[in-house]
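Below you'll find the structures, each written out as structure tokens.
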Structure 1
Amino acid sequence: MKNKVYASFDEAVADVPDGATFMSGGFAGIGVPRNLLMALVRQGAKDLTGISNNTGGQGEVVDVGKLVENGQIRKMVCAFSAAPHPSRANLFEKLNEQGQVEAELVPQGTLAERMRAAGAGVGAFYTPTGVGTETAEGKEHRVFNGRTYVLEYPLHADYAFVRAYRADTFGNLQFRRSQRNFNPVMAMAARITIAEVEEDIVELGELDPDSIHTPGIVVDRVVKIPPPPEGIWDTPNRRA
């Protein structure tokens, strides 16, 4: 059975090419694959398309915003492309207004379902979400039982960066709490899935099969997060 454990984050992302599309998990700051994202910053791939819940923060926050700051992002597909208040506008929002980066805004539930559809092999699906808004412009509409729906397509990626709680050497993953919001569907939707793992990576067979949330068949690489300062961890009171 293949051992999918990589020695470092830099090694795990070394083959990400310019122009790649990647997914980055996390929800409200929890479950973000911070170490993989920083490794990609060091690796330097350019013209990337990112798929994430939002466009990231700035300053000391470690998320997709670091790739934006480093000039590596060409486009973001996300549920939130702007800050909730103009006084908190982030760098991506400013660059987008200047036409330097693109943003594709997708309703949050639709974003999750488009990724799930990619992993499940669904060709397309109809949803009422977004009907009558800018997000539905130019898309096919149909009426079912008197209600209008809009056609949406699966959202695939070259790479998915996810953060898990535990794993084994084959890549079976366990998530904790809100880590399960986006990470599992992203793991299913990418050609190559890379997981950073908080707890020990155990031998195959040591995880309870009933507690595995993402099967190793869809996971390609796993890396153990080292202790600080080498590894980047969530603060204790917000750890997923």
Structure 2
Amino acid sequence: MFTFEDKVAVVTGGARGIGKCICEKFREAGAKVCVIDLLENDYFTGDLADRETLEAFAKKVLGDYGHVDYLINNAAPKMCGITDGSYEDFEYALRVGVTAPFYLSKLFAPYFAEGAGIVNISSSRDRMSQPQTESYTAAKGGISALTHALSVSLAGKVRVNSISPGWIDTAYTVYEGADAVQQPAGRVGNPPDIANMVLYLCSDMAGFITGENICIDGGMTRQMIYHGDCGWTLDV
């Protein structure tokens, strides 16, 4: 469906889950993929929260290929809440979830090829929350806002968009009953639901899309839920 022959795609957090699926899809389409992850992988292992690590990673990518076509900021920040989360926990989450995407965009800015794209992976938590998720939610809200800021600053050179996944089961579990039915799409999401959109946003088919956030959550954030309505109940 997509052709990215000899394009260079940088994917953070690409060793597992959604990131791994994004890498697989890019490789299937012919791209050269450069991964950075805390987990061991075949390209670069390191902590995105560390400035020197980011600089070393960018240096390796540019040394290997000389340019970047696509930057996918996918790595997930740490989740902690206001009750148990420390200052250091919260700061670390923001360094991974917001600072690293900003700094990699800055490091690669002079080296983006014509038609380049950045896709930031946010979350439907950028607009809704559960208790004790402050660090993750703040980071995801931050990367959503960073997206439209970068799209303006890099206008004419790089298109910048973000995706906000909802419930994506990275183990490809098939859910039945309430877990599936509660979602307007009738099922829980899987990594290809996100990866396919990443490739679309990087393709020429999305050439008029920039500064946009696309929520892929099976319709959950569009569904109004009130106690006693449509069989919904809240235990208090």
Structure 3
Amino acid sequence: MFNGKVAVVTGGANGIGKCIAEEFRKTGALVEVIDKAAGDHYVGDISDKDTLEAFAKYVYDKHGHIDYLINNAIPLMKGIDECSYEDFQYALAVGVTAPFYLTKLFMPYFAEGAAIVNISSSRDRMSQAQTESYTAAKGGISALTHALMMSLAGKVRVNSVSPGWIDTDYKVYKGPDAYQQPSGRVGNPLDIANAVLYLCSDKAGFINGENICIDGGMTHQMIYHADNGWSLE
């Protein structure tokens, strides 16, 4: 399906990003990963402007174009009690600025039928305490998605995916962790990767500027004390 297509995945050395990269490769895609973790990929910190520019040049020099950009790298999660100004700026740099700037750098080189998929989070619409840096970055990339969609209209489709609880070790949960989820289980990286590849495919050709929340139904679940066995005591 993606044979010979060029896919770029940020934060693709581990977790969801690694799964996305692997699934692209299975279809014959040429995958370029950038991650600050050491490994057999382009190593660099995407919070750095020079790194982004060097990576974009590397991809263009090697392939001459790009078909799919998957902005997946995970921003720092710290809360207002401990998050410094610098921490917050770093989270936004990784989670919002880097996706914006990579898109800008690749704009002249997107091939016909190109697509961008931004990895947001269900935290773009719900929160826990002490998660401000991460939540702000995920809210930002969800909004950036529909803004880029308008600016790239007719050239590149831009969508986002908001994962809920995804266990990157593929652990099978039992008991409350599973049955609190309307789908009866915790998610895994393939749940996200399958959606990303679909959004990049021609089958999703009329989906644009959309956010798909993949959380087993959790964000649609109303919770009241004593309802369905819930206890808030």
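Here, each number is a calculation from the coordinates, and none is a lab measurement. All values derive from a computational prediction rather than experimental measurement. Cβ atoms are built from the backbone, for glycine too; each structure is taken alone.
Annotations
- Test item: distance in nm of label points 7 Å out along Cα→Cβ at positions 4 and 188 calculated as 3.4, pick one of 1, 2, 3: 3
- Comparison of 1, 2, 3 by distance in nm of label points 7 Å out along Cα→Cβ at positions 28 and 100 - largest value held by: 3
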